[in-house]
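Bear in mind that the values in this text are calculations on the coordinates, not laboratory data. Predicted, not measured: the structure shown is a model, and the values here were computed from it. Cβ atoms are built from the backbone, for glycine too; each structure is taken alone.
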Structure P
Amino acid sequence: MNKMKTHRALKYTGIGILGIGFVFLVIWGVMALWNCLIPALFHGPVLTYWQTAGLFLLSKILLTGIAPRGSDHESRRSREWRRRCAEKYAAHTETTTEASSQAGE
């Protein structure tokens, strides 16, 4: 039993380390793209790693917000969107079917 807990703890620790490494790699990639393109094309500044990390965090806050959203919120919104889409499709199909049957007569 204790062996399973240790294995699970090591698994989650490994996933956490990989996740942190992925974030660092994404920030480095954004920095590399910025420093290759922006100074050459627009005569903009060259960014350091930490400036890029701040820009990345700022864009995350501005584009997605700060508050965490649970999976229930997303699924509820997704269900509502699917329901509205299905209603519009059904209404469109009915009008298209009526129009084509009247044109055939």
Structure Q
Amino acid sequence: MDIQFLMRQARKIEKAVEDAKARLAEMEVEAEAGSGLVQVRMNGRFEVRRVAVDPRALEDKSMLEDLVAAAVNAALEKARVLSDQTMDKATGGLKIPGLGT
């Protein structure tokens, strides 16, 4: 196998990964908890972009805290799936240790 060929392939994958990371920063997922009392929007780089709280949720601090945690965790899971799918496409399904967003 030609080392130059392998190096070119590695550069292609590196470029595809960088492009995928840039796309993930623009992609968003939404999740909610408490039948929509708390909504979270997060990008594919796991950055929270928006948290919306229905005024009815403000009546009980403990419940609100639980709902925010649940909504953030749900958004994280959706963002993780989105990130995995996007990176799989960028690497052609090749699992590269340490490669993350």
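28 is what came out when relative contact order in percent (Cα under 8 Å, 6 or more apart) was calculated for one structure; which of P, Q is it? Comparing all candidates, it corresponds to Q.
Which structure, out of P, Q, was helix-only ellipticity at 222 nm (-39500 (n - 2.57) for each DSSP H run of 4 or more, over all residues; to 500) derived from, given a value of -31500? It traces back to P. So distance in nm of label points 7 Å out along Cα→Cβ at positions 23 and 55, computed for just one structure, reads 4.2; which one of P, Q is that? Working through the options, I get structure Q. Source structure of the calculated read-out (Rg/Rh (Cα atoms, Kirkwood Rh), 1.20) within P, Q: Q.
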